[in-house]
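Enquirer: Before anything else, here is the set of structures, which you'll find just below.
Since every read-out is calculated from the coordinates, none of them should be taken as a lab result. Because the structure is predicted, anything quoted here is derived from the model rather than measured. Cβ atoms are built from the backbone, for glycine too; each structure is taken alone.
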Structure 1
Amino acid sequence: MKKNNAILLSTPYILWMLAFTLIPLGVVAYYAVTDPVTGAFTLDNLAQLRLYMPVLGRSVGYSIVSAIICLLLGYPVAYYIAHRGKVAQKMLYMLVMLPMCMSFLLRTLAWKGLLDDTGIINNFLGLLGLPTLRMVRTPGAVIMGMVYNYLPYMILPLYSTIVKIDRRLIEAAEDLGCTPVQVFQKVTLPLSMPGIFTGITMVFVPAVSTFYISQKLGSADTSLIGDVIERFFKGNNMNLGAALSLVLMVLVFVCTGIMNRFGDDEEGGVVV
């Protein structure tokens, strides 16, 4: 009876995954291995992917750098929030979530208005008699746009992990003579590793497939794999775009699996 109830309760989820995940993946895979004219099976679309390996490498590189910067910025913020009082935690948590309530497109356009050649920052520098800076249409601008948009995805899992660390472990380390730095190295950091791996995954996955940020803050030299895929789908070359999408999905699945494996291995590990 319990088994039947479990199957019944899981039916909506199964139907949802079938309709919006498995079937779309199957459609993408179908177009990736078929000829755009005849519809016959072919591997030509996948063979052409070698031409776009530099763009894919750039996307992966930008995403890794963005994830590392988000970790360096997000960990202190999450650590600070986790060690505040309950009321302060709720307020700071809300402030981290607040930018996510605004449209992703508006947030990116706001940074374009700040960094543009005639934007707010350069206008302010001009008023001070200082030379203007070329900030937009650069790799740095694209990475900064990724960091700004995806930083909450790093802070939230880190905060959720750090706040659950048993304070008695920290007190025990202090009683045994550990300095604050040693407490962090031997207790806090190892116990927060699952949050670190989750945060890296949550930043890397959307960053590697993004396209709007690179279009508004970058240039042709900083185009990402998401831009190429969008261009193919808009240019009626759906099959090649599907092939690129398939490779990108495989890459995301592999990276997610690796991060989950490391997260499982590190969970609960305290350095002694």
Structure 2
Amino acid sequence: MIINEYPELGKVNRLKAVRESDHGLIFASSKEKEVLLPKRYVTEEMGLGCVEELFVYRDGEERIVATTERPLAVLGEFAVMEVVDTTPHGAFVDWGLAKDLFVPKALQRRSLAKGEKHLIYVDYDERTHRLIGVQKTEGRFDRRPQKLKRNEEVDILVYDKTELGYKVLVDGRYEGLIFHSEIFSGLQIGQRARGYVKKVRDDGKIDILMRPIGKKSDEIAAERIIEYLESRKGMMPLVYKSDPERIKELLGLSRKNFKRALTLLLQRGAVEVKENGTFLKKRAPKS
């Protein structure tokens, strides 16, 4: 089992427990560089000689420590994070650990406000030797997505809404955009989904579709309804007159798109709509 040569700040490290401490369990790299795993993260299964994958960072007292928890993003990665506090010098965002991540004022596109959600890049500050957040992410994207092909399926993370559409992070590396005209269901900041490459631009940015090229939105919505029904024992508490917000909450669809997809499924004999909901019809066994 390969052990990290040195504990890397901001990364998940594979380290070995070498001794106990009053404050927790001491883990070390293959080069015998030690780091503390505080007591609150030590489990009953852990003991001397065990090897664990631990995230290494600086705690509230600026000590380099390890944790079994995982941040939303590690060093060199992006994630949508919520602003939890602000100061004259910057803002703190929740990145999933006990100690929030600091975003310096100079690395913000504009002043951040508490409660907002933004795409943040995790970086290392050479001057302070700390992990920091960067909201000025423009120069952090990979501008060489040449390997992506038209209609290729990709992972997307929605991180901003503009007049043109929604900005998305593509495969954790590239900058993409879904135009408003291409959206058939509601999107939320921080939402992860599957998308499809429509076009790779000369500047490295990518136009994204929410459905494969040539596949109609009604078909995708119908598939989503069937998937929901199959995961809920064949019953869905939605009908034609259901509240639009309830439809969006359960299926992520607009009411218009939902009704068209439901009609499509009724015409195919796949579902039955009653007063209390929609039911999946039992399919005849194959002969």
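Enquirer: One of 1, 2 was used to compute FRET efficiency 1/(1 + (r/R0)^6) of positions 57 and 241 (r between Cβ atoms, R0 = 25 Å, to 0.05), and the result was 0.00. Which label is that?
Expert: Numbers: 1: 0.85; 2: 0.00.
Structure of origin is 2.
Enquirer: Can you tell which of 1, 2 yields 2.4 when distance in nm of label points 7 Å out along Cα→Cβ at positions 9 and 201 is derived from it?
Expert: Details: 1: 2.4; 2: 3.6.
Answer by label: 1.
Enquirer: Also, quick follow-up: Using the calculated result 20, 29, 28, 20, 3 for P(r) over Cα pairs in 10 Å bins from 0, in percent, for residues 73-128 alone, pick out the matching structure from 1, 2.
Expert: Details: 1: 20, 29, 28, 20, 3; 2: 24, 62, 14.
Checking each candidate, the match is 1.
Enquirer: Given 43, 17, 13 as the derived value for semi-axes √(5λ) of the Cα gyration tensor in Å, for residues 33-112 alone, which of the supplied structures 1, 2 does it correspond to? Display every interim value, and only then the final one.
Expert: Working: 1: 43, 17, 13; 2: 29, 12, 11.
The value was obtained from structure 1.
Enquirer: A value of 17.9 was computed for mean count of other Cβ atoms within 10 Å over residues 193-200; which of 1, 2 is the source structure? Kindly include the intermediate steps, with their values, before the conclusion.
Expert: Details: 1: 23.2; 2: 17.9.
Source structure for this number: 2.
Enquirer: Can you spot which of 1, 2 the value -4000 was calculated from, given it is helix-only ellipticity at 222 nm (-39500 (n - 2.57) for each DSSP H run of 4 or more, over all residues; to 500)? Could you put the intermediate results ahead of the total?
Expert: Details: 1: -22500; 2: -4000.
The read-out was computed on structure 2.
Enquirer: Also: When you work out Kirkwood radius over Cα pairs in Å for each of the structures 1, 2, which one comes out largest? Can you show the working numbers first?
Expert: On the way: 1: 21.7; 2: 22.3.
Answer by largest value of Kirkwood radius over Cα pairs in Å: 2.
Enquirer: Using relative contact order in percent (Cα under 8 Å, 6 or more apart) as the calculated read-out, with 10 as its value, let me know the right label among 1, 2.
Expert: So the calculation was done on 2.
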